[in-house]
Structure 1
Amino acid sequence: MAGVTFSFTNFTALIELNIGIASRLDENRSESFTILFCDFSGIEQSVIEENLLSLLRTSDSIVHYEQYYFFVMPYTDRYGTGIVKRMFDEMFGCTISSSAVCYPVNGENASELLESLHLEAKKMHRLDLDCLFGALDKEL
């Protein structure tokens, strides 16, 4: 098991790719994929990357920006995302600040999903994920 890492500059394109796949394969439009945000502040990057490889599936995508990690998890709903988040907490021995949004419930395109994630992180953790808007600007 291991996630696949993508550049932050390709984050929006990665989301749009997952939307395209979900649209093609998921006719009932249930929670087709989830984006999980985690703030790994205070944990060494080498420790994070070493442990993520053992926890994630090969179908999961990893994007990181400084201490912030974003996981795009196909065919994973909020419940499944909660399980992954608990695994992170156990693996790192602390409670990791996190937020999640699901396609299509929280947005129909990358822009809407990233805006929803930004608002969720701000509401739950008082984190301002302005970097997400930079990801959108790089794709335009």
Structure 2
Amino acid sequence: MLDTYRIRTRIKEIRKRLTILNKYFQHLPEDKLTRDERLNAEAERHLQIAIQASLDIANHIVAALGLDRPAKETSEAFYSLASEGIIPDKFVNNMVKITGYRNILVHGYLDVDRHQTYINIQKHLSDLSVFAKHIENFLEKRNHKSQ
């Protein structure tokens, strides 16, 4: 069963983290972010949580709707969402790429490229925001169908 409360809670978390990243980190010059251990660690953590919340949403929807489950990578859940029209096909690669960054943060934490952290903050925060909007649209359509 689709747990809309769970999904909406994670959407709120994504938006909260994106607000923090936009307010405190997006304006920073690259050298300041990459050289300052505290700032970099904080930025990485906010990104990780926003990305993880997106993954949690995708995997929950896949499980709740009985869609094809990821065989190898958790990011494969985004392909299942696209096949159901929940997110656009052309948007899947954006989510897969940012999920790859999250995997490095979690599993390859000794090899995180700080330049990539900076690039994600500068250019890919909107992907997470767009994902949240697609999920809200999906929930809204489901809500209208059930009434």
Computing distance in nm of label points 7 Å out along Cα→Cβ at positions 9 and 113 for each of 1, 2, the value 3.6 comes from structure 2
Compute mean projected area of the Cα convex hull in nm² for each of 1, 2 and report the one that scores greatest. 2
Taking distance in nm of label points 7 Å out along Cα→Cβ at positions 49 and 81 as the criterion, which structure among 1, 2 has the greatest value? 1
helix-only ellipticity at 222 nm (-39500 (n - 2.57) for each DSSP H run of 4 or more, over all residues; to 500) from the coordinates reads -25000; which among 1, 2: 2
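Bear in mind that the values in this text are calculations on the coordinates, not laboratory data. The structure displayed is predicted, hence computed values, not measured ones. Cβ atoms are built from the backbone, for glycine too; each structure is taken alone.
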